[in-house]
Every structure is written in structure tokens, then in C-alpha cells.
1. Looking at structures 1, 2, which one was mean projected area of the Cα convex hull in nm² calculated from, given that it came out as 35.1?
2. For relative contact order in percent (Cα under 8 Å, 6 or more apart), which structure out of 1, 2 has the highest calculated value?
3. If helix-only ellipticity at 222 nm (-39500 (n - 2.57) for each DSSP H run of 4 or more, over all residues; to 500) is computed to be -10000, which of 1, 2 is the source?
4. Could you figure out which one of 1, 2 the value 1.15 for Rg/Rh (Cα atoms, Kirkwood Rh), for residues 440-583 alone was computed from?
5. To which of 1, 2 does the computed value 20.1 (mean count of other Cβ atoms within 10 Å over residues 88-95) belong?
Structure 1
Amino acid sequence: MKTSGVYIQLFSVHGLVRGTSLELGRDADTGGQVKYVLELARALAARADVAQVDLITRLIVDKGVSPDYSCPIEPISDKARIVRIQCGGRKYMRKELLWSHLDEMVDKTLKFIKSSGRVPDVFHGHYADGGYVAGELARIFGSPFIFTGHSMGAHKKKKLLSEGLTGEEINRRYHIDHRILVEDRIIKDAEQIFVSTNHEIERQYSLYPNFGAGQYLVNPPGIDVETFYPHYAPHLDADAGDESTRQARVVLLRELHRFWVSPEKPFILALCRPDQRKNIAGLITAYGEDKELQAIANLAIFAGIRKDIAEMEDNERNVLTEMLLLMDRYDLYGKLAIPKKHDFSIEVPELYRLCADSYGVFVNPALVEPFGLTLIEAASCGLPIVATHDGGPTDIIANCDNGILIDPTKSREIGSACKKILVDKELWQRYSQNGINRVQRHYSWSSHCDRTLEAIEKVISQMPAVPKTLEGVRKTAIGKRLAEVKRMLISDIDNTLIGDDASLQQLLPLLNANVEKLCWGVSTGRCLAKTIQILEEHAVERPDILICSVGTEIYYGATLSPDKGWHRHIAYQWRPEVIREKLGRLAFLEMQEPEKQKPFKVSYYMEDNPELLARVHEVLQINKIRYHLVYSHGEFLDILPYRASKGKAIRYLSYKWNIPLADIMVCGDSGNDESMLRGDTNGLVVANYSKELEKLKGMRRIYFSNKAYAAGIIDGLRHYDFIGGDD
């Protein structure tokens, strides 16, 4: 990776993303956003002041989709690549089912960043799910966060409610309320929000409580004018296009002509996903009800890619079925073409030019269109447009003066607008020329990247500088700090770190002297508040990592940011209410105080008796409860999720931050430290240990110091050469 220039990570989590042969329209998740982020990545990477662009998406290994989506790294230009991160398993799934897996993507992207050797200068999230991942990483690394929403949940919910769906139905299908909450937080957190139009701010973002806190910049996307060149270019320049373009024209003409009785007529073109909101039925109805329009022009609708309608999801299947029924109702055989597939990279640009050559018109009748990228593509080819008045087309037609806005709910208005352009050749020519000329002025990737990089430079300059001092290093964003260090020290608090003030005051300066290569943390049975309290009482600066409540909670640095990925990881099959019910019947157990109970910890007092401990295990196992049990100091019994423990928390940190277990030293004195002392870490047991750890003597990689408390930690650091060289 180049070291000079800005390093940008783009996040587009859902859908099918690959560098070539895009499957746009295959499903509701693989639409214009996929093309947008790919072209943005390439355009940014072409800039001299950009070092690298990584487009982060989900890795998919599924027989139902191409093996292309299982490739972890796919270069798409010299300085741009698609990076695929596995989360939520390997099967392809719709975006609404990904919410519970996004913290896994955060963790694995973090690991990727650590291994790559450079922290991104900016995280740019696309759509709500990509925004969530980018925002979490930006917070962890203290880097700027930029967001492009594409389509916002609150506006979608408003539309669906107006169509008669209930809130319960909408949430069941789209998890919309959770999405709206995430988007509202993103608006508050993002240093910059890119929108394509002013309409997007006024009609979509204004629906959120944090609307006023957002930093908005109108920055419409560009198109590749080398691909979407004017329809007349091949007639004037024999070198315009290549053999694949000419072949695409032949294929398209053959496909369209098999539907039409009079292929010499102009044609009306629509190109979109088979989605109710795209209002394909409204366009067919407008055409079917207008005999004059049918006499003037044919109609061609390219509604995504399909094989068997019966096997498609409900939304797509219903739309395509309605198309066929309307075709039959209005007897549009010989006039309406509905091809089953098309190639977006080659055939679509040629399709626009074919339509323009016929003196046709491009129609976007969507109920709402956040932006309208296909409208710009059509305009660049010289094809006049008719488009919905709700959304981005208002800005496009205001900028380009290349078509007519319509109310998509009024079929006569759609038909009249089409006829007006089709029968008036002077108007058609004016709209055609305006589109070609003004798209290059308003909608180029070059101007988009200018605005993007200017915004990035601005937000980077506004980030607080971190002084190169001990205090500055401690206050560095935890992500950047943990990305740089090579070793980790984790210690229990009571009777290990704390217990002898004199040796503690020797240890702390030693840790500070090694701060640039060694991060350190504590692991304790105490809750967070009690942990902070005891550290402050002994004048211990807040460490980099705090593992609290017997390994069920992880917090970071000065801000005490919780590790959400750990919470989601240990929540799997955790049933605290069942545990409390079943163990509550055992008279020898006494529930600990309410403040000692935590979401992932059920705690009791129990006398030191092996038979009683065996009875607890028996009850939990009979009831098929998966759990992890910790008994310590002869009285404290903690029931945790089976995925949680001090040791598992440390292994999770090792994985997440890409610090090998061999470079982690753990220190303890009692039974609740056993899980973190075992394994491939460098274990240190202080001389004042309790009898539960006696069984660990002689085990590999566990050093029993002859020094107590913090002096034992110092002894262990020297024993394992953790405060010597880097190696």
C-alpha cells in the first residue's frame, strides 16, 4: 500500500458486490448502490492524492450465487480492491437479517486493519448497515466517519404505512424501527453526511430527531461518460465503442424485436428492479389505457434478472406476476417487451442509445426516487426522460432541463408526458442535447471526488491532535493504540495488582516506560463502577482494557467504550431467567446483592463444599443449560454464558486485535483467574495465590513467582522478557 495519500475504507455490506458483470436487479439488495460504490471506489483510487481505497462487503459462500463472492480480496484497479469479510455465516441473506451480525463484521474488519499495517484515514459507510459498521470502527480508531444513506428507513416506513401496512407488518419484514434508531445515531455521529439532492435532506433526514445535528453536503454521484457516450457517436466516429458493444446492440435488437410486431416505432424504456415502489404497474397501466400512445411507440421494461418467477421472493414475484396480468388485460402482445435478463456493464448503455436512436423516451415512474442514477445515464446518452416528481429527479431535471416531471400515481399524466416528447421532435432534440451537455457539467465522478476529498481533508483537519507524550499516548483512540502495540498484559486486581502499595508504585512507572509497545488491562470479578473505584483509590491510571464481571464485560480506555462484539458473542444461548428459576430451588445457595447481578452474570454465595458444587452442575445439566461456572475464594459462585470467562475474553481480544496469545501475559491469584492462566498465554501466578491454583503448578507456560502482589507481576514481566526488546 502507498504510504503517501489518504487511505479510505468504503462499507457496502449487503447485496452481491463484485468488480465485473454486476447482477443489478437480481434482488432488492443488489441495486444502484452496488454500482455507485464500485464506481466511487475506482474514481477515488484514480486520484494522485489517494493511497488506497478498500470497499468492504460481506464474504458469501453459497451454491445459490457465483463463487466470485467468496474471494476475500478482489483487486478492481491499481489502488482499489473489494475486501470481503465473513459475518453471520456464509450463506447469502437479505439485509434485514444482517443486523445481529454487524458487530462480527466490525471485529473482523478491525482484525484486517491490524494485519494490514495502516489505519484508514476515514471510514465511509453506505446505507444504514454500512453506516453502522463504519461508525463503530471510526469510534474505535478515532478517525472521521462519513455517511451516505442512499435510502432512509423513516421515509420508507412512512411510505409503507401510507400504503396500508401496519407497523407490526413492516417491522416483521424490514426490522425498520431498529434501522431508524441506528440511522438517527449515525446522523448525530457522522462528521459529514453526503446526500445526492436537497430533496433528500428535506424529505428524508428531516424525519429524524437528530436531524438538526447532521452535517449535510449535497454531493451527487457521477457516471462514467466514457461508457455512457451519446447515441450519435457511432454514426460519426467508427471507433466509438468496441466489438462487445456492437455485439450487445445486435443481441438487444434481436431480443426486443421478438416481442414487437412493429419494431420500427420509437420505444418507451423503463429499467428497474421488480419492486412495488418502482411502480412498473403504473407505467403499464398508463400505456395500456392510452391507445394513441400505443400507436406512437412500443414499450420495453427491463425489470431485473429472472429465471423462474415462481422461485423469486414475494415482492419480486408479485410485481412480475402483475406485469404479466396487465399485459394480458390490455392486450399488449406485440407492443410490450419484457426481456428476462440484461448485462449492466455492456448492454444497458447500448440500450439507452438504441432507445435514443429510435427517438424514444426513458421513464422512471417510481413512487419515490431518492436519486435516479439511471436517469443520468440515459441523459448522458441523449435520451429524454420522464420521471417521478418525488425525490432526486427534481434536482436532475432542474440541472439538466432534459425531461418532464410527473405524478407517478396519475397514469394519464405519465402517458401525456411521454406523448409530448415523442411527437415534438424539436422538444425531443432540445432535451437530448441538454442531457448530454449538462450531465458532464453536473454529474461527473471527477467533480464528485473533488467534493469528497475536500470534505475528507476538512474533517481530518478538525480531528483533535494527540500530543506525543505519555498522556497523549494514553488518550489515543483505543483502536489506533491497540493497532500499534505488540504485546498485552492483563492482570487480576484484588490480591494481584493491588495488595501492596510499595510494589504497585514500582510497577506503574515500568508500564508507562513501555507504553508504546505494551498495552495493559485488568480482569476482575468486580462490576465496572467498582473496578474504577478501586483503581482510583490506589491512584492507578485507567488502563487500556477493562475485563469486568468475571469476563462478561469488556471496556476500552479513557472513554470506557463497551465491546459490543463481545456482548453479542456471549449472548448466544444465554438463559439467565431459567438459571435463576432452577437454582433458586437450592436452599444452600444465597443470591448475591442486586448490584452484583449483571446481564451476563448470575451470582450466589455458597459454602466451600464439593458436593454442593456438584449438585449445582447437576441441576444445570439436567435442564440442558449451557453455562460456564466460576467458584472462587471459597464463597463466590458465578454462572456465566458458556462462551464467557476471563480466559475466553482474553482469547477474543487476541483474535480481535491480532495480538498472538504468545505475546499476552496474564496474572492472577485465585480460582476465577484459572481460565485465563491456562492455554497458550504467558501465565503468572503471584506468591500470595489461593489454594485453587495449586493444581496449575508444573504446567507449561505458567510461572509461579516467589514474589507477592505487584512485585510478582514485575517478576513475571522480566521472566517472560516483556519489558525487554520487541521480539
Structure 2
Amino acid sequence: MNSKLTHSLFRYSFLLILAFITSIVSAFPSKQWKAWKEQAKRVKIIRDEYGVPHIYGKSDADAVFGLLYAQCEDDFMRVEMNYIEKLGRRAEVFGSKEWANDLYIRLIISQEEAKQDYKNSPVWLKKLLNAYADGINYYLAKHPEVKPALLTHFEPWYPLLWTDGSIGAISTGSVNQSEVAQFYGLNGQRLTYQKINPHDPEADLTGSNGFAVGPAKSKSGNSLFYINPHVTFYFRPEVHVNSQEGLQVYGAVTWGQFFVYQGFNPYGGWMHNSSQVDVADNYAETTREGSKGMEYLLDGKWLPMKEQTIQLKSRDKEPININAYFNHRGPIMAQRDGKWISVRSYNRSMKSLIQSWARTKTTSFESFQKVMNMRANTSNNTVYAGKNGRIAYWHGNFVPKRKPDIDWSKVQDGTRSELDWKGLHALSEIVQTIDPKSAWIQNCNSTPFTVAGFSSPKRDQYPVYMAPDGENFRDRNAVRLFSSPGKLDLESLIRLGYDRKLTAFELLIPALVKAGDKRIANSTDFTSAMDTLRNWNYYVSVNSVAQTLAVHWGQKILAKIPRKVLFGGESDMIQSIEAYLAAGKEEEMCQVLENVLADLTKTWGKWNLPWGAINRLQRIDNQVDFTFDDVQSSFPVPFASSTWGMLPSYNSKPFPNTRKWYGINGNSFICAVEFGPTIKAKSLLAGGQSGDKNSPHFFDQASNYTEGKFKDVHFYLKDVLKHQKSSYHP
């Protein structure tokens, strides 16, 4: 090549690079850019063979800076989307159809309160909040090719909008978004309350499992721990965060948050799963139009409602202003039987965020219990196991004191102040078990009164609102497995967590077979299907035709089963099914099977398909709204929904353009830990670490996921370096 041409090309390339760097620097104040660069020098990110980021920072704030930068590298879209939602701004991206969601959020999550909390936050917390924003904004500055959907700059008060890492972090009692839209006229008029169907088959599809094993049940004498949240796929990545200020934590972080929500440190581990502990109540308010605005009646006195204008913007319509109402309990969110419905809740607080961070730095059971005593976690239970052999379970955390003889699942009389919350229960007063004699703990979003077998808490010692939860089939399966004789190690705990039995069908299928035997068969297909089910052992397999029949039949029959509602408003699925089977619905059960055979034949050309031919895992893009394609490659999956007692839950369904069923929810981040002299841990992540479909870590854990094969966790620096694939400063 001509030397002059080579020189010209080199000079042109250099000028392009210089212009690119100059454009970045000029977009931000030089002082800000210099500060970011200095902080980045104090952070190192090491990626292992699965793309897991191991973040090392000098200070906690440096580690947070690196953590958010790494999250943005992996999936900025999900980081941004989570805050678009918590800001109540989805309509600005997706159109005015999202106004109901936005108003719902804006009524219960106050941006002004979050900003004030940021101003009042202690110095150490403010450093973390600043580092959160700086890490994201620095990433955006360095990557101008990334085009945010809406948020081009992140504020340090954003994490104070979303102070709990749960997928179900918002509680509003029985009020839903539809009622909010109806009350505030988002559909053009105020409609009367329409009762929601209490049986929604989709409602049973979610959940989580948490297990803890004490020394007496452990082969090594070390405590064991099992983290198994069931959430939407790709809702959380796997991270390892370290600082020279004592932070050394591994686990799953919810996109855009700066604390590990499900995880462990050298001293202990924590797992959160949802329950029905009552943390939000509804009140029917008596109202009138006063001389200065709306008023409500309390103890015989008329008090003024607070009014606030909330502006909702959208991508496709002009902004609208909503005149929202509040009283001393909270926002007015619905109208039923002519009464305005207020909501008392606790959906965000600085205290909750502090608790979420503080537990990641606990160093003993006692320090963990001290953090639990903050009682600001509103959405979930906590399973704990520690290096000192201690194991524990708390059913909820934030539990308001109330009159114990009232059914708090119902709407209360808003005119009576005696029905208001009276402070919080002490930590020692809530349902819990610490170091149970059974030496094991399990919770699968079920009643706490089976949590430790014979060592479980007793129902009659607690008010109903503390634990209205019913029993489910995962709970029954876990109790069966842990009650078996023998001790566990890390590998056998993983096998237990991946037990393949569908416990619900132990009840359902014998009843169906009995009904079929009484019936005069009108087709050979029906007889063959009955024989297939009769010979099934209720264990899942990609080759099982019986599983195909059972799951299809079970979904249809479940929709016909009335809920057995307990005092406290919650349902017990096992009792519901037992009551249905006792009601003599034999012909109905058989007819549903006939319908299943017809549907399968219509869809597939035959009814006797193995489960793995239908049930698949696929990831072809990174859209939040899943897309699937029967033509493209996918993996067969043996697992089924948690509804049927499946511990390794896998919730799948067909989509409008597919015959096959594709997984969207269930086992996501799974981790087993042994707290010995050194930490031993194994983990698995649905799909892969990265949201970039061109990344080798977009779907590299898929095969292992479908088989339940865990990878080694690299917790210590020497192991991280041994498996290092890249190392860099942000």
C-alpha cells in the first residue's frame, strides 16, 4: 500500500477516535468526567467463563459504581425499563394504554418523598446512591451507540423509589390497576366496581423455594443453603461484588438495583420468597363534597381530603392531569358500592433500602437478626443459613399491629380510627422458627406451619393476618423429601431441589382413572389414554406421554375447581382439590380428558406426544415481551409448573403463533451453598448472563438449565483469577 495513503488512513482514524472521545467529554462537565474516570480506576471487573461479573472496588461506593456499570453492559434495556416503570412513565414509551399502570405507581410511590429521603440520607448511603447514578451515567457516556428508550440521565434518588428487590414489591390489598383506571376515568368514564374472578389459573404459576439445613441433617456438619426464586426469566443476573470495606457478596441482583437480593456472603445466606402476610389494607371511606373540597368521615368528624395533581404523559396522546385524592391512610384507588376505597400500605422507604443493603454485610446470625429487626421488608419471607450452623425462618418482616378478631382480607370501615394500624409487631412476635430440632427449613410460598416438619410454629399462637397462607403441593413435596431419613450434602441438596415428582397428580390421576374405569369407553383413544395415566409414576420426563396428558388435563380441570377459601381470604389449593374430588364430578373429569385428546389431535395430528416435544426453552431475542418461533431451535424441558408440586418450576404456555409451549417463568437463579471453613457453592441461571443476543453468554447455560446441571461458583479471588476470561476497569 502507498505509504502516503497509509499515513492518511492512520491520520483519519486517529482524528475519528479523537473526535469520539472529545464528544463524550464535551457532553459532560470536565469535573464530572474526571471524577468518573478516577472512580473507574478504583474498580476492576473480571468476567469468568460464563460471563459472570466479579466486581472489586476500593470502597463500597466504588463496588456499587462497578456493579451498575456491569449491569448496563449486560442488559441496559432491563435496567432502564425497571426505572421507567417505578417512575410511572411507561406510557411515554409504550403509549397511553399504560396510563393505568403509571397512575397506579404514581399513587403509591411518591417521587417527592424519594427526593426528600435522598437529601436526608446518611453520608454513607448518599455515597452509594451517587455511585449508583454515576455508574449508569458513565456507562451511557462511554457508549453513545446505546439509545435509551426514555431515560438519558439517571438520578441518585431513583433507588429510593424501589427499595425492595422482589418481583412483587408492591402491595395494595385487593385493589388492582383496573379499578384505579375506572375510578379516575382513564377510560373516559367512571365505572362501578367489577369483582375480579377469584380463580385465575395464572395466579398459581409463580412462587419460590428456600431451603436451609442445619448441622444435624448435614453430612459434613456444616449448614447448607438453597436459593430458588421462581420469577420471570431474565429478571435477575448473577453477580459477585467486593470491596475493601468488608463487602463480599454473591448472588442475584434485580436489574438496576445496587444490593444483592438473593445471595450469600462468607458468613451466611438469605433467600426471600413471597407470602400472604397482610401488609396492605383497604378501607371504605364515607365522603362528601365540602365547601373547600372532598371530605371523609372519621370518628364522627369530617376531615379534608388531600388533593394532588398527577400529570400523565404518553407517546401517542397529549398529557392529561389527574386530580388524585389522599387521606391519612393513603391514596384513594377505587370505588365499591358507592364508597371510596383508600389503601394503607408501605411500598417504599429509606429504611427498607438500608435494610436491603445492610443484610449483605452481616457477619453472624446475631448481626443478621439485628438487620431483620429493622422490620422494613414488606413483601417477603426470609430463609437464612449461616457459617456458625444457625438456620432460621421468618414469615414476613413488616407486620402492622391490628385488631386480631377481624378478617383483614375484607375492606374495613373507614369511619373507625380503631381499625387503623397500631405500630408494628416486634420481630419476636411474628411467625418464625430458629434452629428447629428437625434441623431443616423449607418454604415454598406456603403456610409457615409446615416449614420445619414437627418443629414448625403452631397456627393457634398467631393472629390470622400474620399467616393466612394455605398449603400447596410444592410444600407437601418438600416436607416429604426433608422428612426422609439420611443426611444431605451439597450434591444431594441439589438433587432434592430438582426432585421430579408432580405431587398434585398423586391426588388427581387416581381419581380420574377410577372415574374412567366406571365409564363405558366410547373410543380406543380414551381407553389408551387411561392406561397411559394408570401406569404413570408422576415423575417428569421429556419422553413422558402421561405427563403431556396430565398437564393438559390438569390445566382444564383446575379452572373448574372452586377455591377453598380460608379465614383471612387466602385459598388452600390442596383442600380445594380434595373438596372437588369428594364432590363426585366423575363424568366431568372424563369429559375434560376427552376434550384434551381432541385438542391435542387437532393441534398435533395425534394425542400421544412426549412432553419434551411440546415443552421447550428458547431465547431468540431480548424483548421484555417474549417472542418465540417453532421453526427456530429450542431445547426440550422435562419440568412443569409449580402448580403441580414441581420444585424446579418451569411455567410454559403456547403463544398465538406457536404450537409448542415455551417457558417464561420459574427457576431463574438457583444456588446451593455449603458454609464450611471455606464457602462451596454451585449455581445455575436461566438462559445466560447477557441480554445481548450476539454475546456468547446470551444462552450458554440453556442446556445445563434443562438438565439441572449446576456450575461451580468462584467465590474467592484465586478461583476467579483461575477462570478469568477478561479483566478491565469500567
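What follows draws every value from the coordinates through simple rules; no lab data is involved. As the structure is a computational prediction, the values presented were derived from the model and not from experiment. Cβ atoms are built from the backbone, for glycine too; each structure is taken alone.
1. Working: 1: 35.1; 2: 37.1.
The read-out was computed on structure 1.
2. Checked 1, 2; max of relative contact order in percent (Cα under 8 Å, 6 or more apart) sits with 2.
3. Working through the options, I get structure 2.
4. Corresponding structure: 1.
5. 2
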